[in-house]
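Structures for review follow.
FYI, it's all coordinate maths here, none of it is from the lab. It should be emphasised that the depicted structure is a prediction, and the values quoted were computed from it without experimental measurement. Cβ atoms are built from the backbone, for glycine too; each structure is taken alone.
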Structure I
Amino acid sequence: MKLILVGPQGSGKGTQAKLLSKKLKIPHISSGDLLRAAKGRLRKEIDSYIVKGKLYPDEKMLALLKKRFEKKDCKNGFILDGFPRNLKQAKMLDSIMKVDKVIEIDISDEEAIRRLSGRVVCEKCGAGFNNTTMPPKIAGVCDKCGGKLVHRADDTEKAIRKRLEIYHKETKPVLAHYKAFRVNGEKDAKEVFSYIMQHLNN
């Protein structure tokens, strides 16, 4: 089964992708993780775009994904997260594969802001926590290494609202294109997972 998970930042996409990957025994492929994991010449090329504040080109991202889909662990399918983000990317993806299901994890902008503004990361080891949904044992202290927890610079309400605006504008056409199945992402994570599995089993 070739699945795509769509949802704004803070919707719990990553959590659902992990649960689905374990249950369906297919890999979770995050476009962001693929870019971060790049090494050697590819790493230099990706960094050259990032340094200029540019996005990695769609054609190059598609080639990177295509290479990943051809690996042995993808023979029974995969869960794709982070791509496509707009209609152009969706049509490019359609040219190399047929998507079976697209799941939209829907949360309100207010809920996204509440969740994202609670995000903190460790200055030392980079571990992530959320004061709202997944707090550390001791406030402001990393459970893993004891380092100081700080807010990410891009998690101010203004920056989050800007990202949400772009998400709504660019992603709605993708959801319509794929006739996505919508689940309420504001429910408990186990409940959301249960709704998704019911839909897939049908």
Structure II
Amino acid sequence: MTETTAVRKRSSTGSRERLLKAASELFAQRGYEKTTVRDIGQQAEVDPTMIARYFGGKAQLYLAALRRDTSPLGEPPADLTTTDGLLRLLERVGVRGSTPTLHAAVRPHEDQELHAAAMENLQARIVGPSEHKARAAGHPDAQLRAEIVTAALAGVMMSRTSGAFQTLGQAPSADVAVLLSELLSSLLRAS
């Protein structure tokens, strides 16, 4: 290997790693939709066109960030039966916007690999813990309850920013968290 090739290889490896690090940070801070490839390139100090070269595009970079960090939101799953847990989740989504994971709960992504990764994340962060709670409460239909909880949660989260429901969109997150906690808890707690 020539010295030029070695320098280029080190440089491309470093650039790829800086892009991945910047993307992980920005996706965690802002969410998928509010993060642009230009922002990622700027934070990484790498030409944003290199995202396509090293990863294939923004979706594939998001996948790489998901795979790199098993907790892409930087926090453990929220307890969906507590007002505080739901409030933190509502506020996080309010700041960062919707994620591919939330979108996967209501419609498939065109990119099958992104969809599969988002569903895996959804399972680990919301469906699985909800199923565990429902099963522990003695519900024989724990999986169904967990999926209904997940669909309701995703629907409320996405509807708050869609403009479809004015009152829901303008309601304080604390008020929404109280009502959502009552709804979700009713499905997950013991009868």
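Tell me which of I, II gives 0.00 when you compute FRET efficiency 1/(1 + (r/R0)^6) of positions 49 and 145 (r between Cβ atoms, R0 = 25 Å, to 0.05). Derived from II, not from the others.
If distance in nm of label points 7 Å out along Cα→Cβ at positions 41 and 161 computes to 2.4, which of I, II did it come from? Checking each candidate, the match is II. Computed over structures I, II, FRET efficiency 1/(1 + (r/R0)^6) of positions 33 and 137 (r between Cβ atoms, R0 = 41 Å, to 0.05) reaches its largest value in I. Among the shown structures I, II, from which was the value -14500 of helix-only ellipticity at 222 nm (-39500 (n - 2.57) for each DSSP H run of 4 or more, over all residues; to 500) calculated? Answer by label: I. Assuming 141 is volume of the Cα convex hull per residue in Å³ as calculated from a single structure, say which of I, II it is. The read-out comes from structure I. Comparing distance in nm of label points 7 Å out along Cα→Cβ at positions 17 and 89 across structures I, II, the highest value is found for II.
Looking across I, II, the calculation of relative contact order in percent (Cα under 8 Å, 6 or more apart) that yields 29 traces back to I.
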